Structure 1
Amino acid sequence: MHNSLTNTARLLGAGLRALLVLTLVTGVIYPLVVTGVAQALFPDKANGSEIKADGKVVGSSLIGQSYNLPLKKGQETPDAALQWFQGRPAGGLGSNSVNTRYKLILSGATNLSADNKVLVQQVKAAKAAVVKDNSVPGYTVKANEVPADAVTSSGSGLDPDISPQYADIQVHRVAEKNNLSVAQVEKLVKDHTDGRTLGFIGEPRVNVLELNIALKDLVAKH
């Protein structure tokens with residue numbers, strides 16, 4: 001009986017010591033080492049890939065933002081602020097969920113099939129809006145020029161980037177709304193277009209937040 005209690009106490013002591021050591025190693029030492037390495041080698045990424053403008057953090061390069069006008073009385077969906085470049089649709093899990101227009105409580109795709117009537121109607125409506133909003137005197141957007149990212153949300157619903165094609169069809173509208181020349185805005189898009197990662201991974205992309213910050217600076221100087 002005495003030996004049994006002694007063995008049990010020994011095992012409990014060993015288990016407690018193991019728990020304390022593992023807690024110290026995995027809960028304190030490892031996180032501190034990883035955090036230290038990240039801060040030393042990748043401080044920008046470790047701190048959330050923050051983007052600053054006028055000395056203030058205005059967002060993250062990893063998360064999209066909305067550029068809308070204030071809601072009018074009786075309006076449920078705000079109108080786009082057309083002086084800015086617009087990002088991808090961000091309906092995410094649907095208009096009745098918390099994941100709407102880049103809210104960060106929850107992220108995800110619609111999970112609707114390609115032939116789902118709701119999704120098909122959403123895409124048609126989005127394409128019509130892109131054509132209408134970006135057609136200005138002397139420049140008309142054709143339906144077949146509208147890229148997929150202009151009418152569909154990403155898998156997370158938080159995509160901060162658009163394709164160069166989508167940025168290009170917004171150039172004339174942005175130029176007109178801001179009293180800039182088309183050439184000025186085209187150069188802005190070109191300067192903020194990133195190529196494929198390592199030359200072969202992914203697709204060329206334009207970060208909308210970074211582009212709009214540059215647009216704001218250009219308008220201020222104009």
Structure 2
Amino acid sequence: MNNSVGNTARLLGAGLRALLVLTVICGVIYPLAVTGIAQGLFHDKANGSEIRSEGKVVGSELIGQRYDLPLKKGQETASPDLRWFQPRPSGGLGSNQDAGANTQYDLILSGATNLSGDNKDLIANVKAAKEAVVKDNSTADFRVEPTDVPAEAVTSSGSGLDPHITPRYAELQAHRVAERNGLSVHTVEKLVDEHTDGRILGFMGEPRVNVLQLNVALKEYVADRS
């Protein structure tokens with residue numbers, strides 16, 4: 001009987017010691033080591049790839065945002081603020097007023113529509129989006145043709161939160177952005193070029209433009225001129 005109690009006590013003691021050691025290693029030392037390495041080598045990425053403007057965090061370079069005007073009375077869908085470059089369409093994007101603080105940034109959902117290519121709703125949405133892109137980006141001296149509209153201008157990404165557009169779509173918006181902000185097209189196109197990232201390692205993926213970073217640069221440029 002005493003041997004049985006003693007064996008049980010030893011087993012419980014060994015189990016508790018193992019629990020304590022593993023808790024310290026896996027619950028304290030390992031997380032601190034990983035956090036320390038991440039903060040030391042990948043500080044920006046470890047903290048959410050934050051983008052700052054005027055000393056404030058305005059978003060992450062990994063998550064897309066919309067640039068809409070405030071809702072009017074009786075309006076269900078906000079109209080795009082055409083002073084700014086617009087991202088891909090997505091039901092999962094929140095709002096970012098004038099590239100400043102994220103006063104209305106609410107992530108409602110993230111994901112694809114999973115609609116087939118011949119789905120009537122998808123086709124209607126794409127047609128409506130293309131018409132809006134043509135209308136919104138045509139200016140007095142620049143006419144956008146339907147064939148000029150790239151695919152990402154009328155379709156959302158798989159996650160619905162893609163922060164990038166192609167240089168082609170950014171350049172298509174340059175005339176409208178220049179007109180709305182009183183800038184030359186050359187100046188706006190130069191901003192696009194400066195914020196175009198090349199292929200990863202020179203061969204993976206495609207050139208891309210981060211919309212939030214571009215709009216922050218646009219806002220700062222306009223502010224410096226005034």
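See the values below:
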| read-out | value |
| --- | --- |
| Structure responsible for 1.8, with distance in nm of label points 7 Å out along Cα→Cβ at positions 174 and 206 calculated and labels 1, 2 on offer | 2 |
| Highest-scoring label, criterion being distance in nm of label points 7 Å out along Cα→Cβ at positions 86 and 150, among 1, 2 | 2 |
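No value in this document is a laboratory result; all are computed from the given coordinates. Given the structure is predicted, the values throughout are model-derived calculations rather than measurements. Cβ atoms are built from the backbone, for glycine too; each structure is taken alone.
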